[in-house]
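Below: a set of structures, written as structure tokens.
Derivation of every value follows stated rules applied to the coordinates shown; laboratory data play no part. As the structure is a prediction and not an experimental result, all values here were calculated from the model. Cβ atoms are built from the backbone, for glycine too; each structure is taken alone.
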Structure I
Amino acid sequence: MEKLLEQIHDGEGQVTEFKSSFQKEVIESVVAFANTKGGKIFIGINDSGEIIGVNIGEESIQNYINTIKQNTQPSIIVDIDEYIVEEKIILVIEVQEQPVKPISYKNRYFKRIKNSNHLMSLDEIANEHLKTINASWDYYIDTRHNFDDISMDKALELIKKIEKNKSKTFDDDLFTILRKYELIKDDKLTFGAYLLFVKNISSITAMQIGRFKSDTMIIDNIDLDTDLLNQIYLGIEFIKKHLMVEYIITGNPHREEKYDYPLNAIREIVINMVVHRDYRDSGNSIVKIFDDRIEFFNPGKLCCDLTIEKLLSGNYSSRARNRLIAKIFQEVGIIERYGSGIARIKKDCKHHGIKEPVFEEFQHGFRVTLFKNSDTIENK
């Protein structure tokens, strides 16, 4: 009872909801908790946390349980306990996070954010379904493209990179290897295979990079509508071309170069843009190089309940939006230590002596901003 009173005293939050009576909003809260991390719904307590109690009959609790079961899909069976607090009856509905998600109430899907229920977007509903079946979008068969749309030379080159990185040689033929990596399913391309091996111009992988003298004046730009590996290589080279560098004379035969931004951080950001981009979004990845900063924008908000606060604290379990692409990048050696990219970016910037980067959700996506060192340096 003491623990119960403490929960009531703490008020509504991520795992606690107050309701004055059993009504449809109770079922919405059940669904929201089931789609998130679980929680408890206290019936007989108003929004101010005042215990007002409820009047129930002999069959009330069983009727509530049946009502929740009949109005949720997939059906949820909850536990409802009765307590006497301050000589008043309150009910506590305990909801467990469901292994099969998302759960709906009258074809509407809710999730819990802080102390309120939010209607889930179509994208959030799809992501929850993919997590439930332990898959991601890039594993699915691409019904719009076929083998005429990809370059088998690029596929062979990828296999060579994996062999070199893994110090091994594949004995199987190319198509067997691609099937083992699930890049081909039922003799059809997956979305991941199309993104990695697209032959000509890709319809869904556009990355635009521009050198700006002001917010509206562009002095150089490149559009990268190509496969993901070349997008990384070409993107980094274009950015590097527009950086400034100082030459440091040492005792070594060759002088050292120091760019005004840490190249490792730029590489990490570009790789993360490609791996974590939401390719179902029609927007483009955009990089803007200004005199004093570089802005990296990617379509698609943070995935899987990840927040900026969790991202910066490092207190989160990393989950790739595009698991197949991430797996292939690990095999090639492009991703070395998956899940620690943000920490490395911050560390590289600190070691380089520039301001800490800014990570933010911006418009319909995610943006990272690197700031230039204030030192006067020689132009390359």
Structure II
Amino acid sequence: MESFEVAVVGMGALGSAAAYQLARRGAKVVAFEQYELGHVRGASHDTSRIVRTSYGATQYVRLAQSAYRDWADLEAESGERLLTITGGVIFLPIAGPYSASDFTSALEECDVPHELLSPSEVQERWPQFRVPEGVETVYTADTGIAHAARTVATLQMRARVHGADIRDRTQVEALIPDGDGVIVRTAGGDIRAGKVVVAADAWTNALLEPLGAAIPLDVMQEQVTYFQSASPEEHGSDRFPVWIWEDDECYYGFPTYGEPTIKAARDVSFNRMTPAERTYVPSPELTTQLGEFVHGLIPDAGPEMRTVTCQYALTPDRRFILSPLHEHPDIIVALAAGHGFKFTPAIGRILAELALDGESTDDISMFAAPAPAASR
């Protein structure tokens, strides 16, 4: 039986980052992906993802600060430009469920420069928006865009350069801990690993349920829409920021990025399904809802050009899980609950630290795996 120090299951963003960081440290690592590399069935494809430090909780702000350092390290090591910094705004209706003071307090505690703007100040700086009264806006200059597909491909390429054995189109059928590590059962045969990193997102519980370690996940099909821009120069990344609308219904969007369109989406639309049930067909109702919101906030946004689907696997409270399992400590789980791409290189490093060192240099205490039901 082949033997490896660490096996990685799932080669989306988090698994690819873990394989890269493990191989870079000299570990003998094998990584499995059940589909072709770069596939569109999960949550790591397409082009743009938001990067930001602007969270309403200090733990995420500090992790984002670490991630920016890891992004810079990845860009320097690979020679690729993966981030485009645009600045970003978070719109927070005063009557809504989220408080601007949570964001400003967390940013202040972590020494992140920011501004709190009124609707008139937003209008003066970015006349493309129409922000109603009763909305507070938090601006951070370090917000920007990560190129999603290029990032994942770069991580996989660099992992291979450092010696990782990446096996695509190879499904992992079972994990069997035996006290001396874990037997990884695949369609192509069994291998042994000292540690296993499970970064399988919506497919995670197919491997954890037989171990009595399933994690509650709310899986849904999400979608993003690209709108034609009547004036692409006014929506360019040098004039128009990344934006997030935080309310009972949350939305987000981007400046033009590689094409004369602006991308927007609703965050968490509750279009629930399992991976096996996924249709890949956008919901007309959600597309219409998004269009009405976007044209109210950005009046010169044009008509819908195309809509792309992706997949969310949400944990309770959307809290990350970056942790060994309680009863099977040789199995490390990585779940990022639909908002983790911005942390990708840091999460990969953390997973490598957990696998090789037993602990991380970052404070990840709030991201522990839930205890088994019987011990709660």
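Quick one: helix-only ellipticity at 222 nm (-39500 (n - 2.57) for each DSSP H run of 4 or more, over all residues; to 500) came out at -8000 when computed from one of I, II, so which one is it? It must be structure II, since only it matches. Ranked by distance in nm of label points 7 Å out along Cα→Cβ at positions 30 and 286, structures I, II are topped by I, which has the highest value.
Given a value of 24 for relative contact order in percent (Cα under 8 Å, 6 or more apart), calculated from one of I, II, which structure does it belong to?
It must be structure II, since only it matches.
One of I, II was used to compute semi-axes √(5λ) of the Cα gyration tensor in Å, and the answer was 49, 28, 17. Which one was it?
I
Can you tell which of I, II yields 0.00 when FRET efficiency 1/(1 + (r/R0)^6) of positions 62 and 166 (r between Cβ atoms, R0 = 30 Å, to 0.05) is derived from it? Walk me through the intermediate numbers first.
Numbers: I: 0.00; II: 0.45.
Checking each candidate, the match is I.
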